[in-house]
Each structure stands twice: as structure tokens, then as C-alpha cells.
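Every number here is computed from the coordinates shown, using simple stated rules; none is lab data. The structure displayed is predicted, hence computed values, not measured ones. Cβ atoms are built from the backbone, for glycine too; each structure is taken alone.
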Structure P
Amino acid sequence: MDVQVVEPRADILVESTRSMGYTFESALADIVDNSIGNGANHIDIRFSSISPRYIAILDDGCGMTLDELLIAMRYGSKNVNEVRSQSDLGRFGLGLKTASLSQCRRLTVISKKNNIISAASWDLDFIIENQDWSLKIYDYNEVYCLYNKSIPNIIEKLNNYTTGTIVIWEVFDKMLEGTDDKEQLFDEKVSCARSHLELIYHNFLDKSSKNPVEIKFNSRTLIAKDPFLTHHPGTQPLAEELIDLDGNNVRVKPYILPYLNKLTQEDIDLLGTLDDLRNRQGIYVYRNNRLIIWGTWFRLDNKNELNKLARIRVDIPNSLDHIWEIDIKKSTASLPNSIKQNLKGIVKRAIGSSERVYTHQGNKLINDENDHVWELRKTKEETYFEINKELLIYKSFIETLSKEQNKQFNTLIKLIELTVPYKAAYTLLAKNEETFDRDLLDKAKQIWGELLENPNIDRESLYRTLKQIDFFAKYSDKLELE
């Protein structure tokens, strides 16, 4: 048997790997993964939307010698079966190349180690011209002349680091396709990427974390967007559970977010938008503290309004990548059957807690100290609302009616109870939850005053009972016996 090494055509293979489905933000995150995985504490992302456009990612990580840089620029530079450090956020050794060249046609990497700066560049047009794996290698003077002015003082800043690396993207084609206003589209993609990185690296951006990382976009420091609002006093953290998987611990911790009217505008900004509050409910999978996938129930339940306060954090080590089937872009994962049953019970409990927040509209329990105008009833067949007929104001009014009036009034009440517009309310809530959280103080004062004029009830007794009704209890400090 003969064996012959058949090398793939460089131009065709490189062009084909550009269509792996990277978005701009996921491609940029792949480069940041490398920086964090190599021990960077400061990551400076610089960009210009004006031609000649560029993205430059400078870090103070461990840096590379020329030999190490050549290995890093090779396609498939990692052995996927080797045991990796716990901080390693990569997997295949393809991300630097495939992520970068999915967005641009020229990738340059400049790295400093042992007081020596090395540089190399993949240029797709140069590869096509030479029809082979032609990697450009630069010495210090060449790279200084090429970039220190075009990307102001970036080589000087690398010089000030003991070790570090710069990744530069140039000649953008795919990411700017289909638009006449390339500058605007470039700025929009950068803005979207900034928000994306604030979410997926929130554990690293949190200054109170064990090993915080500072990331800047053109000198603007990114702010951690914690999807669980763990520092909010209204967030309910539930008990953490451990699931053993092939001798590794998978950590699972559910959180129940506060009800909307408990959130400030700053809280909502951290969560994204009001639409994100619903769309991002579900399971959040982290790999080495880096958010991989979020806003899905993995078919363990469905997204709906009552579930939207439930978010479950799942932490996995990088040693379990093969079980979760994490893809090269680190943007998708599959739920292993081996832990699906364990996770199902946790999801059910978390969703139950989320539903209770909505069912009780912020009250601690349905049988709390307040009297409710509407009462939730549940039988084996159905769940429904009824008007509370034990309220003093209801009883006193009934006593003023004749037998025939009482009959007619009860019929009217039954009609109201049977026609509660559940579906319409659900639709309104889905579109704009603030509709149900508006301030009704003026109307409360008006109704309060009119009810206190009831001549059939002692005013002091009526005052005490009105203060117990949930509608008025919210404004109790502003409603007095006049």
C-alpha cells in the first residue's frame, strides 16, 4: 500500500471556512476568548469605521515567541483530546483564523514575549495570488511602520507591556455586504458587539470577581450585564444543585428575577430591553465562567409570560465540551440526555417560583394580610377568578338591595366573572407589561373618598377595612381618614 500526502488547496479551503456562520459579535468574542485564556487582565479593542477600516484587539496576556505564533497561525493548532487548563476558552485551534477571516480578508497578529516582538499575517488575496499557504512574516521595523501610525500608538502600547498580543482585522468584505452606507453598518455592528460582550463576559467584567478583566471599546470601559441581577434585593436565588457527569460537577443555580415594577430603568438596561425580559428566560450555560448559550429551555418547557422571571445558571467545565456538543463558534450546545432528567426537576421548581410571583402580583402569599378584590379559585377542572364577596363594602351594598335587585346584581357579577378577558390581558402583557403597572393613585383617592361616604357603615370600621384591600394597600401612606 502506498501513502501519499494530499494537501488541500489553500485558496479554496480558506475561502470555504469563511462561511461557518460567525456573526461579527461571535467572531470578536472568539478573539477575546483567546486573550482571556492567555491570562490577559486588560483588553483594548480599537476600531475605525472610516476607511481604511480596522479592528484591533490588544491584550496584556502571556504573548508568543515567533515559533509559538507560527503554531497559533496554523489551522488546527490544538489537539482536541489533550487535557487543557481550566482557564482555556478555546477548543479546536481554529477560532483565531476562522473567526477573523469570516469578517475580513487580512488577519495580522503581533505578539511580544521575552522582550521580542514577532508578527505574521494571513492575507487572502496574497494566498490566492501564490496558490499556497503563504504566511507573511514581519520584523519589528516593518510592523512598526505598518501599524503604529495607522492605529495610533498601538505598537508603543504593546512595547509598554511585559508581554501581550495584538490581533488586527483589515479589508472587510463579508461583514459589510449589501449596504451602501458601510460606515453606518460598521458602527451598528460594533455597537451590537459591545452589548454582546457585556453580557457573555459579565463574570469577568464584574470588578468584585476573583480575577476581573477590563475590556475597552475605543477607551470606553464595558459594563457587566448580569442576566440574573444577583445584586438586586428583589432577586430570589434558589438553592444550588450539583449534577455529577462523568466524574465532573455540573453546577445548577436558578434565579427568579424581581417583578417589573420592582426594577429601575438601570436594571432594565442591564437586562437589555423589555422584550429581552421575555425572550431571554430559560437556561444559561456557562463554560469556564463564559456565557455560551442563553434564552432557551432546551425543550424542557416553553417560553411564556409566567415563566419569564425564571433564569437558570448551568456551569460546565471545558472537559465536558464533547458531551454538550459545543460548536466551533461556541454559540450552540445540546443538552445531554444524561442530565436532562435531573435538570427537568430544577426547571419545574424554578418555573413554579416564577409563576407564583405573577399569580400573587408581588404579594408574599395569596392568603396574606391584605383583602383581595379578586380571588383565585382552583378546582380539578379549572382555575378562575371570582370577586371577593366577603368584603365589607360588598356585603353592606348587598344588604341595601331588594330581593329582586339582589338577584339581578348577582347575575351581573356572574357575567363579569365569566367574561374576564384572560387572552386579551395576556396579549397586552406580552406587548407592554407597563400597561399593568401604571400609577393609579389619583383614581385610588377618588374611589377611596366616595366609599368613605357610605352611610350604612361606621366610618372608622370602613376606614380600617379599606386599608386592608390590596388596591388601596399600595397607597396606604397617601390615603387617610378625612
Structure Q
Amino acid sequence: MNAETLHSLLEKHIPHIARSHKTDDLTQFGQDWTRFHEPNAAVVFFPNDAKEVQEIVKLANQTGAVIVPSGGRTGYSAGAVATNSEWVVSLVRLNDISGFNEIDQTVSVGAGVITEQLHNFAAENNLFYPVDFASSGSSHIGGNIATNAGGIRVLRYGLTRDYVLGLTVVTGSGEILKLNNGLVKNASGLDFRHLMIGSEGILGIVVEAEIKLINQPPNQSVMLLALSSLEAVMAVFAQARAALTLSSFEFFSDRSLKRVMAHREFDNPFEDLHPFYVLLEFDENEAAAMDVFEQGMIAEHVTDGIIAQSIEQGQQLWQYREGISESIAHFTPYKNDISVKISQVPAFMQQLEDVLAAEYPDFETIWFGHIGDGNLHLNILKPEGMETKEFKAQCEQVNQHVYGLIKAFEGSISAEHGVGLIKKPFLPYSKSAEEIKLMGDVKRVFDPNGVLNIGKVV
């Protein structure tokens, strides 16, 4: 359908819904943080409510158009990329926070609410929304739900799924579903709410959610420890988990630290560089924290450490971890977001190190992770001068080895970033043929004409 025909169609059927055909908008809203696909959207819609989303979906069903839902576009799996003249539906205008219920400790949020906005709203009402990650200042709640986002506090508080008590969704066939109605207990058959969470927009478009908030945690302390080896990571984790009430236990390498220091012009937090680092956040307990540090030093697992003496210093220490993704973004990194059982992390990390040394001898690899939940982020940086297409092809070839190791450990090729276009070819490393077939069958129930995010996931 050419631009003129599309314009006439939209003017005839949905002229009241805001849209843009501008090249800059098509590019901006047609891609996410991945840069391996050329954005090629036909139009970007900016609906104001669920009814307008429904109208767009129904028209797509009538015309055979394909829709790509768009949130904050902070994803790393090309789940929100429009590559084939799709209609992009941006939910940026669905950004209301309403319906706060003090007794239930719940709040209704539009899909376009930025994660940080919800953090601030909860704090203003002396409550807490614990799902947090480096992109919280730009990611949208709808996108978080679509990928079941995790982040830095899964160890203690769980995933996005654990805080969604209700959803309003427009399915691929154009039905508006209100799911679970904010109930804590509901045993009245299948819970489609949980089917939608993590479905990456292939079943329906999340337009509103009822979110559970919790009481604010006790005062938190932050400690950054330098470690001597990979083996030390899990040894220190075991000791810290026994002695402290952990909220976060984050791991990163010396290469990661160097990139952050160079990008943000930070000083080294220690006098020397060390092979690995872990950042801990925990309920304030200085005596127990000092014991973890001292016992780690005695065992020669810990080589140096800092306990933040103020909130500001704690925030600064967090920057060494949360600044990693931003510091390597301009290298067009190929990202592997993988997970295994927590108990398998030491063996997996060691074998992964061997794979990296053998298969990526000429590439710089940056890795970090949420060790307390078994999630590692492996980033391969594109060498200067190498074509993006060639770089991607080489990384996908090496994936046979990385994901082969994942399969051997019965882990996941995508712990929290989703599948999208990037991981779709490798889904069989984590899912059986029977599971993948059933996923396709479920999609056809909710999206019988194939209008939602075609080509993604399944």
C-alpha cells in the first residue's frame, strides 16, 4: 500500500486518531535500542485511550496491516522494531496515573507511564514500587509488562509479573479484555493476565494495568567489593545472603568498570583495578556488612571494599553498575541476556569464560549480571570499522556455542529482554518443539488474522 492510498484509508476510517508520517517519527518510533535492523514503518499512531487502540487494531484486521506496539523502545531484542511497513502504535499518550487505593495499596497506570514516574508516585504516597533497572527513566510500564521486566531487585522482590493485579488489553482480534480486576485471589479459571505478561505484544496490546505497591523497605546500605576471581563471586554471595537481608547482588567485570569510568569520566573507586566486582544493597546493618567484608578478605575472595557512608555515596557506587549499558551503547553491542539456576552459576560462568576465550578472541566482551537470580548479561562490542551486518553474522555463529552451553544447563536464552527478532532463531535452545508449536497456537487464538508483531517470538 503506497503512502497516498494509506493516507486516504486512514482519513476515511480513523481521521480522529493522531498519527505521523514524518521520516523522523517513523525512524524514532520504528526501532528500539538494537541497531541491527533498518526501521521501515508506514505510519505511527498516537492513540489517547483503549478505544482508539481498538479502532486501529480492527482496521488492521480489515486491511491486512501489521501492527507493532511501541512503548519506551528501550528493549534489546528488536521486539518493538518495525521493518516491513508496519503500523506502529505508540502508547506514549496513555500516561495517566490514577485510581490510587490506599487500603488496597494499588494504582492504575496507563501503558505509557514511565517506570520512574511510578517509583516517584509510590514514594510520594509512602509506598514502594521495587521493579527497577538502568532504563527506568525512559522505559514504559506497558513495555515492562510485555517483557516481564526484572532488573536489579529480583533477588528480593521478584519480577514485574508479581506486581500486576489487573490488565486492560486490546487483543489481536480487536477485543478489549479487562483481566483479574485487581483481585489478590481469583481462582475462577484460566488467568489470561499472566499469559499477556511477557508475551511481547504478540497476543494483545497492554493499555492499562493495576499495579500493586508495597511498604517502603528499611534504610538501605550499599557496598562495593572487589573480588579476586570468578569463584569468589558465589562464595561471597553465599556469605552475604546468610548474613544480610539483600535487595541486590550485582556482578560486573574490570572491563565493564573501565568502560563506565571512560564514558562518564569517573575515578576508579579503588586504588587499583581488580578482576571482578560485586555491588550489594541490603537492609542497613553495618556490623554484619563489615563481617562479610572481613571474612571475604580472610578467605582471599575479597581484595578491597567500600561501604557507602551516605545516600549520595551509595547512589554514586550504583553508577558504576548502572552506567555499563550506556557506556557501551555506541559500540553497537550484541547482547546476550541469559540465565541458569542460581546453584549452577559458578560452573556455568567458568565454562562460559572458556567459550568466550575460544570463540571471541578478537572481540571485546563486557559482562555483568544479577547473580542473585542467575541472570548474566554478555555484551560483545563491534570492532571499529567492521560492518554491522558482518558483526551480527559472526555473533550469531558463535551463539551456537554460547546457547549450546545454555541448553546443556537447561537455562534460558533470554532472561529478561525478551525474544523479539534477535533471539527468535535461537528459541529452540530454550523451548521444545512442542512448546513452540503451542505458543503459535495460542497466538492464533488471540490474533487469528496475524496483525500483531508478526515475525517476533514465534
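Thinking of P, Q, which structure, once Rg and Dmax of the Cα atoms in Å is computed, gives back 30.3, 108? Going through each structure in turn, the value belongs to P. Compare mean count of other Cβ atoms within 10 Å over residues 63-70 across structures P, Q and report the one with the greatest value. With respect to mean count of other Cβ atoms within 10 Å over residues 63-70, the highest-scoring structure among P, Q is Q. Calculating mean count of other Cβ atoms within 10 Å over residues 223-230 for structures P, Q picks out Q as the one with the greatest value.
Compute distance in nm of label points 7 Å out along Cα→Cβ at positions 255 and 407 for each of P, Q and report the one that scores greatest. Don't skip to the end; give the middle numbers.
Working: P: 5.9; Q: 2.5.
Largest calculated value belongs to P.
To which of P, Q does the computed value 12 (relative contact order in percent (Cα under 8 Å, 6 or more apart)) belong? Please report the intermediate quantities before stating the final value.
Details: P: 12; Q: 16.
So the calculation was done on P.
Here FRET efficiency 1/(1 + (r/R0)^6) of positions 23 and 127 (r between Cβ atoms, R0 = 35 Å, to 0.05) was derived from just one of the structures P, Q, and that gives 0.90; the source is P.
Using distance in nm of label points 7 Å out along Cα→Cβ at positions 47 and 343 as the calculated read-out, with 3.1 as its value, let me know the right label among P, Q. Write down the numbers at each step before the final one.
Values: P: 3.1; Q: 4.6.
Source structure: P.
Which one of P, Q has distance in nm of label points 7 Å out along Cα→Cβ at positions 231 and 263, as calculated from the coordinates, equal to 3.2? Of the options listed, only Q reproduces it.
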